[in-house]
Structures are given as structure tokens and as C-alpha cells.
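Please go over the structures that come below.
What follows is calculated from the coordinates using simple rules that are stated; it is not laboratory data. None of the values given here were measured: they were computed from a predicted structure. Cβ atoms are built from the backbone, for glycine too; each structure is taken alone.
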Structure 1
Amino acid sequence: MFSALGVLAFSLSFTATRAAMGSFGAVTVGVGRAAVAGVFAMAWLAYGRAERPRGAALGSLAVVALGVVLGFPLLSALSLREVSASHGAIVFGLAPTLTALFATLRAGERPSTRFWLASLLGTAATLLFALTRTHGPPSSADALLLGGVVLVALGYAEGGRLARTLGGPTVICWALVLAWPVSAPVGLWAALSETRPAAVVSAASLAGFAYISIVSMLLGFFAWYRGIARFGVARASQLQLAQGPLGALWSHWLLGDALTGGHALTSAFVISCAVVASRSRVDPR
């Protein structure tokens with residue numbers, strides 16, 4: 001339940017990011033969202049009187065901050081200067097398999113053969129569809145997006161492992177606070193140098209930036225990490241296979257990105273793979 005809510009919240013991220021970039025620059029959108037979310041995270045931690053992380057937990061939180069707070073948001077925003085939100089959402093279909101891989105390395109989980117088969121089939125279908133939608137060889141934007149997906153998968157697995165002891169909200173809040181000495185000054189600089197005059201900032205861009213700052217960067221992780229802690233990193237990650245099809249639908253409805261029969265067929269197959277993988281056996285260490 002919580003994992004599904006997280007996926008639903010994240011599915012709008014590419015669309016909202018593209019909308020925000022109608023008036024704001026890529027660095028403002030990619031890093032500034034973490035600065036805004038960091039203020040709310042500080043308030044949450046102060047309200048709950050959370051203890052400061054130490055030792056190994058601090059190192060794990062730094063990995064989460066690098067992956068989900070700074071790395072993926074910035075690289076994905078930079079890539080969306082050249083590719084559509086629907087294209088980004090489809091390429092993000094690589095994240096579930098990568099997250100499961102990191103779950104075996106960092107969280108000690110051991111997925112079954114059936115799990116890996118379903119996950120790899122869903123990923124292969126996603127990649128095949130993405131390649132058929134690309135005219136010519138992969139671009140630098142695809143490379144940026146791929147780098148972001150690797151980082152976010154690492155952040156998902158590390159945060160999910162840590163959420164077992166700290167709790168999902170605490171994990172993302174401390175990660176945002178750790179990143180704030182970077183996100184705040186860089187976000188402010190970018191906002192002053194990249195943003196259009198206030199008179200031409202659109203309501204759609206403001207709404208998009210608000211969404212990625214409050215929902216994608218904070219509240220979505222409350223549900224996502226809680227679901228991962230309960231369900232297991234590898235199994236919960238497979239629900240993300242549905243994030244690409246959902247993201248493509250959002251982009252079609254809100255941004256006018258084209259949808260084809262290939263979208264529908266790929267989406268149906270990928271979601272079927274997600275159902276099989278999420279119901280497959282995963283042994284703990």
C-alpha cells in the first residue's frame with residue numbers, strides 16, 4: 001500500500017519537472033527543490049525531536065542524499081532540456097532492476113530466479129520501447145538520465161535498508177538536511193541567475209516546482225521508504241515498473257505528449273512483469 005502510494009506520487013515527477021522548466025532553469029529545478037524540501041525536513045525533525053544520526057547511519061544517509069536528493073533530480077532535469085517527460089519516464093524503467101541489484105549488494109536480499117526473470121523481462125521491454133522511440137543513437141541527455149537512474153536506484157536501496165531502523169520520514173528528512181549546505185546556496189544562485197522575471201513565471205511552472213519540492217522530494221518518500229521497509233527493497237522496487245506507463249499518461253494528459261499503441265502494449269506487459277516480480281520469493285540475508 002505505502003509503496004504503491006510512493007510510486008503514484010513519483011509518477012508525476014517527470015511531468016512536473018518539465019512543467020517547472022517552462023519558467024525555471026534546470027539547476028534551479030534539479031537542486032532548488034531539495035533546498036525547499038530541506039526547510040520542511042528541518043521542521044519535521046525538530047517537531048519530532050529526532051536524534052542526530054551517527055556512525056554508519058550517517059554514511060548511509062550521505063549515500064541517500066547523493067542519490068535521491070542531489071544526483072537524480074539534477075541529472076534528470078538536465079536531460080529534460082532535450083527529451084520529453086514521457087521519454088524520461090520510460091527510461092526510468094531501468095530503476096527497478098538496478099534497485100533490486102543494489103538490494104542484493106547493500107541490503108542483503110536474495111531474490112529468486114522467478115523474480116529476476118520477471119524483472120529483466122520488464123526492463124528489456126522498457127528499453128526496447130525507448131530505443132524504438134529514439135531517432136538515431138542515444139544522446140547525451142540519455143547518458144545523463146541513465147546516470148541519474150543509477151544514482152536513484154542506489155539511494156532507494158540504501159534508504160530502504162536504513163528505514164528498517166530509522167523509519168521512512170526520518171531517513172529522507174535527514175538526507176535533505178545533510179544535502180542542504182549544498183542545495184541551499186546552489187539553488188539560490190541558480191534561481192537568481194536562471195529564472196525568468198517574475199512577470200513571466202507561469203502558474204504551471206510554479207505548480208510543477210511546488211509538486212517536485214513537496215511531493216516528489218519529501219512526502220512521496222514518506223510512503224516509499226515505509227513501504228520498502230515493510231515489503232523489502234527488491235520486491236517493492238518492482239512496483240516502479242508501473243511508474244513509466246503512469247508517467248507517460250500524465251505527460252499525455254498534462255503536457256500533450258503523444259501516446260501510441262506501443263505505449264499501451266508496453267505498459268500492459270511491463271505492469272504484468274511487475275506483478276509477477278513483486279509476488280516472487282525474496283529471501284533475507
Structure 2
Amino acid sequence: MSRKYLAVALATAAICMALGQAARAQQAGGIVLELPEVRNYVAVSVGAIPDYMGSDDYTVGIAPAGLIKFGSTERFARLIATELSVNVLDSRSWNVGPVINYRFGRDDVDDTVVDRLRDVDGTVEVGIFGGWTWVSDEDLRHRFTTSVQFVHDVASEHEGYLASVSARYFKPVTRPLTLSIGAAVTYGSSDYMETYFGVDSNNAARSGLSQFDADAGLRDVRIPIMAIYSLSPKWHIAGGMIYQRLVGDASDSPIVEDRGSANQFYAGMGVAYAW
């Protein structure tokens with residue numbers, strides 16, 4: 001039955017246009033999952049993602065994923081798009097460890113007004129993640145997971161931090177098919193919010209947008225849904241979507257309210273190979 005668990009890993013890849021975190025978008029944040037009995041896999045996914053967080057224009061993104069467990073333990077290294085995490089606990093139910101993420105910037109966007117704003121360069125964020133998973137004794141695909149993550153900019157671009165909390169529920173429907181639904185929220189510091197949603201006097205003059213100060217607060221709430229199907233013990237496919245609602249100063253920003261949309265959608269499909 002390990003292919004069922006691998007399908008969960010693929011779901012991460014299919015949705016990574018959003019979670020923690022997707023190739024260009026990466027704004028929807030990552031959903032940390034516990035993947036019992038999966039030893040090694042590689043995956044790739046393709047999907048439609050907003051041109052930038054808050055945009056109503058969409059583009060196509062491609063993202064890799066992978067997981068390797070160390071020996072016979074539950075410790076692992078996991079890559080989801082641009083985010084690498086390492087679990088240091090040998091536990092099926094608990095995981096915790098360091099995380100490093102590359103956050104793409106905002107430049108050369110389709111919206112001609114937003115494109116006049118100063119470019120936001122890509123940056124590196126470092127932090128910690130942790131999670132807990134309940135797994136049914138009758139069917140290990142049947143599970144409920146919770147996770148938290150904290151990352152801080154260490155490359156002096158937004159110089160702030162993000163904190164995320166999420167939960168996911170997985171329900172097996174047939175022997176090869178599993179469905180999942182979840183919820184997540186992200187809080188952004190004032191430095192982060194001002195970098196991506198604020199409009200200072202210089203940017204207002206460059207773009208014609210109203211000046212706007214973005215304060216710390218909740219950035220968004222998200223609802224991910226997915227379907228996971230195992231073709232064989234080695235090959236797995238998945239598809240899913242995330243609805244993201246920007247809230248607070250993120251939704252009130254002229255970058256979003258005047259030029260984009262607070263309603264964001266991420267959709268993707270992926271394939272994974274296990275060995």
C-alpha cells in the first residue's frame with residue numbers, strides 16, 4: 001500500500017504552485033505533510049498560477065518535488081518547488097526541522113501599471129516547520145494533518161517574516177483514489193507586507209497608484225482540494241486547486257484592489273515516480 005502514501009506526496013507536487021510555497025507564484029504557501037512509509041520519490045507538476053500575488057492575470061508554472069528518507073528512519077529531506085525542509089525526528093506522527101526557501105520577486109509582470117513599480121528581487125527565507133499527523137489504523141491513507149511554519153528573510157529584500165498554520169484531511173474513496181481538503185492561513189510582518197503590498201511615494205509617482213502603507217496582519221486564507229490516483233506502485237498522478245482569499249491590508253492594497261483581485265486561484269496536475 002505504500003503507493004497510496006506516495007500519492008499524497010504527489011499531491012504536494014501538484015499543489016506546489018501554491019503551498020510553500022510554487023515556482024514563480026509561491027505565494028499560496030506550503031502545506032507540510034507527513035508521508036508514512038514513502039522512501040524515495042521524484043515528481044514534477046505544471047499548473048496555472050497568478051502572475052504575482054494579487055494579480056488577475058495568470059501564467060503557467062512548472063515545479064519539481066522530491067523526498068528521500070534516511071536509512072530505515074522517518075527522518076527525511078523534502079523538496080517542494082523552491083522550498084527544502086529536513087525532518088529531524090524519527091516519528092510517524094511528529095515532524096520538525098529547519099526549512100529554507102527561495103522566494104521569487106516581482107518584475108516584468110503583465111499589468112502595465114504594476115510593472116512600473118520598483119522591482120522586488122528574489123530572496124532567501126530560513127526558518128522552522130513542525131507538524132502532527134493522525135493516521136487511521138484501518139487505512140493509512142485516511143488521515144488528518146496539522147502543520148506550522150515560520151520563515152524569515154535572510155537576504156535583506158523584504159526583511160520580514162511569515163508564519164503559517166494549516167490543516168488537511170485525506171479520505172480514501174476507492175483503492176487507488178484519495179481525496180483531500182484543507183485550510184490554511186498566513187500572517188505577514190509589517191516589513192513583508194509593505195514590500196509586496198505597500199505603495200510608497202516613489203512607487204505612487206512611478207505608477208499613478210494611490211500611496212498605501214501596508215501593516216502587519218493576516219495575509220490570506222486558503223482552501224486546497226485535490227484528487228490523488230495511483231496508476232501502479234511506481235507511477236502516480238494527482239490534480240488539485242487552491243482558492244486563496246487575500247485579506248486585510250493585502251486585499252486593500254491598490255496593487256490588488258485597483259489592478260488585480262483578492263480572489264486567487266492555483267490549479268495544477270503532476271506525476272511522480274517512486275523507487
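A few remarks follow.
- Parent structure of the calculated result 41, given that relative contact order in percent (Cα under 8 Å, 6 or more apart) is the read-out and 1, 2 the choices: 1
- Of the structures 1, 2, the one that 2.0 was derived from, the read-out being distance in nm of label points 7 Å out along Cα→Cβ at positions 123 and 155: 1
- Given -3500 for helix-only ellipticity at 222 nm (-39500 (n - 2.57) for each DSSP H run of 4 or more, over all residues; to 500), calculated: source structure among 1, 2: 2
- Calculating distance in nm of label points 7 Å out along Cα→Cβ at positions 51 and 115 for structures 1, 2 picks out 1 as the one with the greatest value.
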